[in-house]
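Structures follow.
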Structure P
Amino acid sequence: MSSPHSPAAVSNFIRTIIDGDLASGLHKSIVTRFPPEPNGYLHVGHAKSICLNFGLAQDYQGKCNLRFDDTNPEKESEEYALSIQEDVRWLGFQWDGEVHWASDYFDDLYAFAVELINKGLAYVDDLTPEEMREYRGTLTQAGRNSPYRDRIVSENLDLFARMKAGEYADGAKVLRAKIDMASPNINMRDPAIYRIRRAHHIRTGDKWCIYPMYDYTHCISDALEGITHSICTLEFEDHRPLYDWVLDNLSIACHPRQYEFSRLELHYTITSKRKLLQLVNANLVNGWDDPRMPTISGMRRRGYTPEGIREFSKRIGVSRSGNSVDMAIMEGAIREDLEARAPRVVAVINPLKVTITNFEGASTREADFHPNHPEFGKRFVAISSALVIEADDFAEAPPSGWKRLTLGGEVRLRHSYVMRCDEAVKDENGKVIELRCSIDHATLGKNPEGRKVKGVIHFLSCEHALPAEIRLYDRLFTVAEPDADKEVDFCTYLNPDSLTVVQGWVEAAVQDAAPETHYQFERLGYFCTDRRDHQPGGKLVFNRTVTLKDSWTKEAGSL
């Protein structure tokens, strides 16, 4: 990553704040954190946050903690925690020291709650959840004090200890902060900071039957870890007064500051964990790492690169204004990264048989894996009398400007001869099933004499090609904002063509490719060997990562 003085470190309001804090001596170095809840797989919005928090720490030679907010045991699992760690590492980052957990501080959090009770700033409440909502008031109407709000300190201490000891049923009592039931900020109307919940915890087992609430836990965890800049998304802006109130009223020397930025809304996706889980549980996708999912593991399996995702995060920037981003920006960042790193090979996904009537045997010709990177090496491109080409490269009645194959027309076979189509063979339904063609033997590496051939198409020799399962992925939804209308089920907008599986052919050079190997299939797009199902030397499975721009035509003139 870049240094803070590098041109690659794009300025934003958070960097301006950090620069000021360091210049004034408020902080000698920065400490950030990435605090996910292990209740699902991370998605593209988390990727932005990872790049921001870990990127700032790297750029300013500071530290970034990975801390799991494991205060909701019913929805959390070791699977999710491990996947999150893998995602962070895959994106190119490493947290400082050991992984932190909110549960590391459960004893401290309990002690701090006792401190608030002793200060008369917290009380045990017996209101039911329904009654609490009624007493809370509305955005335009102040709340009312609970009838239990004026319990004396000794009674609250006793009741809280008995809550911890398991004497009460789930939901029977809560511990609430005593702030202001008339506050215009509903988050400050005596929020709950502990609730009773008997659930097996992934780290503490059954030791606790009371668990702290997120708003209470998060700020204290930040303080105990010495976080300097607690960066979160804008929906937590109204929670900042509570963040500060808790720390202002506890005996903690460190008081981090919270800063909010706009969350990422990427078109043609959803970033709600609940809705992503709904897709998984309803089998509308093939798991959390389905390449159509906006999860980091899904993007990885599709063939997105860490470098491309980091570049995307840099391009969309960090601000407090809306961050609704067109999918084309993500695809462009990925495409540009793969343009430089992906070797070129040939694949045919919609094969049409071609018989060359004036060629016998087989021959090969060397071709570069990448036109701009000779260090990638070369491979051999074979030609024989039996070929397959893309069916879309032939037209009986070509439109105006057609530069590919038609009856009586000529094209250049990529890296090979000029070929003329002499006959189209059809089945009983009139569908073209085979082309009979002839080559100009004098055109290997040369332009034909006396005529100009404009079109170039790719091909494979049937004798040398390998069968492959090719998964053509497209956007998961048909509309840019599938969950914008809360009256319509977002699943209504699922794209029925988001996945098409075809049996195609690839050149032999990819036979031993390891999982997660990237290629550009010339004229077709960027593809990646599937990290689950692809078997080097065996079953070949490729996922389409992103389609090509028209830039392939610039290379089409190569002989």
Structure Q
Amino acid sequence: MRNRKFTNRLISAALVAAIFLPNLAAAQTAARPAVYTAPKEAIDRIRDEGMNRSQYMQTLSFLTDNIGGRLTGSPNMKRANEWTRDKMKEWGMQNAHLESWGPFGRGWALRKFTAAVTDPQYIPIIAYPNAWSPSTKGAVTSEVVLFNAKTEAEFAKYKGQLAGKIILMTGERPIKPLDKALLSRYSDEDLAKMASAAPPSDSSGSGLPPADIIKRFVDSFNQDVKRIRFLQEEGASVTLYNSGQGSGGTFFVQGANVAVEMPTEIRSINDIFDSPAFQPQNKKYEANMLPQVTVASEDYNRIVRMINNGAKPKMTVEVDAQYYDDDPMQYNTIAEIPGTDPVLKDEVVMLGAHLDSWHSSTGATDNGAGSAAVMEAARIILASGLKPRRTIRVALWSGEEQGLFGSANYVKQHFGEKKNGTIVKGPDYDKLAGYFNLDNGTGKIRGVYLQGNASIKPLFEAWLAPFNDLGAKTLTLSNTGGTDHLSFDAIGLPGFQFIQDEVEYDTRTHHSNQDNFDRIQADDMKQASTIIAAFVYQTAMMDGKLPRKTVKAGPQM
């Protein structure tokens, strides 16, 4: 799931929320269609196949263990595209293909990495290079310097002192003892609060957080740009960053920092995320980066304290990374179960998840879990012998972690886009019956975020009823953000993310070195895959499409 953390910086929760929440003015449709439910026999077949003959864990194991982390643009990402395409074709799906979008920029993969304190004693270090970091010039062995300059006078003290040095970019991060379990699930009280939440407000603003938060972030970012430029001028060899969260050897690492200033006047969220600061994959910014590594906080903190205690530790660090410039385009994996109704077969029901991940682990909970679940949901429908009236289309997105790029480009190409607050419909806008997304880790489904679409509530209540005994019964009018259903919701199409138990998502696995197969909860994901299959199948069988929000539409594309 795209967290949009600004690399190695703590960001105000208000900023994150403002980025994620869709800025969509929506009045609800007055008419409510009759509630459709599939025959009990069909739902029983789906449940039996999904819960008793699941292939979910086999699919996810190959994706995570054999292919591994799937950074957008990397060879592993392309391999995952091709393997999932071929797997779904093997199951009997049709029109299985890769669909390009872009240009995105260059790929990146790590060939070799080492990091250790070598003097005054040998200390192995838990760390990982930031994605798209340049390589070091071989293995660098040098003194470690804590660089905390902010003023011109402080910069002057370091002048001529940093050539070839390994630089600590931040200070010590206090580690607090754990005062609650890392694993969490929604309680009945939590779910009741979600169910009673008021509809989201009708906002027509910019979607930006308060100006003072924007200013503090931009000022802080540009101050760091100044520091990196100084280090480049002084000839520093490599920069080390303290993990912004995590403990016990768990650390969180994302993309490399680009030393290009952000504009001081921000008019939209895109001004932030389209700035060079968030485009380390752009070849022209390679000269604006130093080799950079994120270090687990316990190891990083120890080195800081050693320096503060008067030591001059030395480290050996080697980053050997490969850039891939041969293909700037990226790909979504698409496959279908063809519809059987002569009238409705040209309409589509979509289910999707993002296939890309970050690189320090195997991308299991984020979001191999969701990708394997939507694949399994399609397999369940096929294995159950059901014949949907509409076409069911699975989409496995790339580029989600960098900005919902895969789904946003797909939606723009097929369904339309918003221009100056007005939706310009694409050729297939009226053919989409609905979109269902899974991207909140390995927790079981507890319900659905309705994205403020009250008219769909009776339908989803009926569809959840057969799974109430499995813990899925909550509907909330609240929006949720940060993942690919927003690309659909933003232009008024019915796109939904399921509510999932958090399990260890934010505390341990999300964008961390612990995002691996061993953290997956098999029974939870069987439940999730089965419920998705039931929702998708029933959407494909209805006479009408899922009810939509009323939005301002423009001309046809």
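The value 0.10 for FRET efficiency 1/(1 + (r/R0)^6) of positions 51 and 379 (r between Cβ atoms, R0 = 25 Å, to 0.05) was derived from one model only; which of P, Q is it? Corresponding structure: P. Structures compared: P, Q; top value of relative contact order in percent (Cα under 8 Å, 6 or more apart), i.e. the largest, recorded for Q. When percent of Cα pairs over 47 Å apart is computed across structures P, Q, the figure 30 traces back to P.
Each of structures P, Q was scored by distance in nm of label points 7 Å out along Cα→Cβ at positions 283 and 523; the highest score is held by Q. Of the structures labelled P, Q, which one yields 52, 22, 17 when semi-axes √(5λ) of the Cα gyration tensor in Å, for residues 131-362 alone is computed from its coordinates? Among P, Q, the structure yielding 52, 22, 17 for semi-axes √(5λ) of the Cα gyration tensor in Å, for residues 131-362 alone is P. Each of P, Q could give distance in nm of label points 7 Å out along Cα→Cβ at positions 219 and 243, but the derived value 1.0 comes from P.
Values quoted throughout were computed directly from the atomic coordinates according to the rules given, and no laboratory measurement underlies them. The structure presented is a predicted model; accordingly, all values stated were derived computationally and were not measured. Cβ atoms are built from the backbone, for glycine too; each structure is taken alone.
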